[in-house]
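Asker: I've put the structures underneath this note.
No value in this document is a laboratory result; all are computed from the given coordinates. Computed from a predicted model, the values in this text were never measured in an experiment. Cβ atoms are built from the backbone, for glycine too; each structure is taken alone.
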Structure I
Amino acid sequence: MKNPLHLIPNMLTLGNVLAGSIGVYFLLTDGDAWLVAMSMLIGMLCDGFDGLSARLVGASSEIGKELDSLADMITFGVLPGFMLFVMLVDAYDVSFDGIHWPSALGLLLIAASALRLAKFNVVAADVKYFVGLATPSCAAMVMGIYWWAQHDTFGTSELILTPWFLYAATAILSFLLVSKVPMFSYKGKAPDLLTKVIRYGFAISTIVMLLWFGFVACPVIILIYILLSFIWALVTQPHKSTPQPS
């Protein structure tokens, strides 16, 4: 008889699916940034703990791997893509009635997320860094931008809710998702002092900023992560390794 504990990882992954789906519902009906952010946060927690629980109970399957990618696609691909779409609708001051093609360009982020997840599902996962921006990081960036726009954080909503800014964000994030830029991760032991310093420094600063500023800090945190990754990649040059899935 199959160990019931082996069901835990897939249940957590399905929790990720539901959280992302509920987030899309809140986004398109209520639009409340807090509800959308909490849905994504729950999805991120489920995404993190499903892998951890799988290792703890010794459960691993091809179905679990595929299900994890599908869950990531919803929470970290579809949800942030529709956030960009909703912000573009607001920027153009149009309604949801009919199709507004300029606003639909924000959905290109969904295509980029799908390409990333599909591309790296067939690549060996034995290295200790990401190639390109991981989908959860991209989603956190978009969530932070959406939060700033909804709450006029630092008086930025007027800037954010302009088509050129949102198109630029869509293009840059989509590029980073499918790019070959090495970005540090926390998988495995740090191979050198620089990686260790960057890992610990970024983790501590992230915790401090999240505790102090909450969701407001997300865009700054991801921007710091990207910049630190560029520095780390230039110094350590890990490009000869095979990229890991994300």
Structure II
Amino acid sequence: MRYTAQQIATYQRDGVLPLGKVLTDAQIQGAREHIETLIAENKVDRPESAPGKHAIRRLEVSQHDPWFMGIVRSDAIVDAGEAAIGPNVQMFQDNIFYKPASVGGSTPFHQDNIWWNVNPPAIMTIWIALDEVDETNGPVQYVRGSNTHLRDHTLPVNDPCGAKYNVIDPATIDRSKIVTFKLQPGEAVMHHCLTIHGAPENQSPRPRRAYTVHLMQAGLSPRELDKYPLLRGSMPLAAAAV
């Protein structure tokens, strides 16, 4: 799919853009099955946000299950990356974020580039729903227009997996600018690496499984090309020589 000038302008202004359906029904079912296999093989972690509330997470999922590379390389994904960051598109990362029914924990407000620390901030995320998503099962909340600069992350978090980091204090968020999107399985939203986002708990009796693909301007961050391939265009000469 090619994106219109108006869609690209909306993304650049708001830092977030719904994309419609980017997965086939077969890809949706395949992703669900492969996630269940990763869980059965205990290749996931389960960070807690509160007592009795947790998520299921697998960062760098295609490094553990190469099946997901078929989605990363698909035109529907790479077209969105090209619209957001230009003609030279490289994979940066892909992840699974799963909020189980009733006990799915919250995700604090943050900007992705607080961890990635790339300059220029030319990384985008495609967040793909694998279940129906509505206001009851932990939809991602995006702060429109927050993609202009890095904000202060002053609220400390102790991740039970051992990481310690800071997130954005929700009291500093302009809630009038928060947007969420109702999504059907296979539909996606893309956002900029500076767009503030978070997600509430899943309080519904339904799961909220999601797969994210993160794409960058080719050569922006050192990556092994056999693991993080060039998806479209060309590598800068300096990066290709590394």
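Asker: Given that helix-only ellipticity at 222 nm (-39500 (n - 2.57) for each DSSP H run of 4 or more, over all residues; to 500), derived from a single structure, equals -22500, which label among I, II identifies that structure?
Answerer: Values: I: -22500; II: -5500.
The read-out comes from structure I.
Asker: A further question on this structure: Assuming 16.0 is mean count of other Cβ atoms within 10 Å over residues 19-26 as calculated from a single structure, say which of I, II it is.
Answerer: This figure was derived from II.
Asker: Something else: Comparing relative contact order in percent (Cα under 8 Å, 6 or more apart) across I, II, which structure shows the greatest value? It would help to have the intermediate numbers written out before the result.
Answerer: On the way: I: 22; II: 32.
For this comparison of relative contact order in percent (Cα under 8 Å, 6 or more apart), the top structure is II.
Asker: Work out distance in nm of label points 7 Å out along Cα→Cβ at positions 67 and 139 for each of structures I, II, then name the structure with the largest result.
Answerer: II
Asker: To which of I, II does the computed value 14.0 (mean projected area of the Cα convex hull in nm²) belong?
Answerer: Of the options listed, only I reproduces it.
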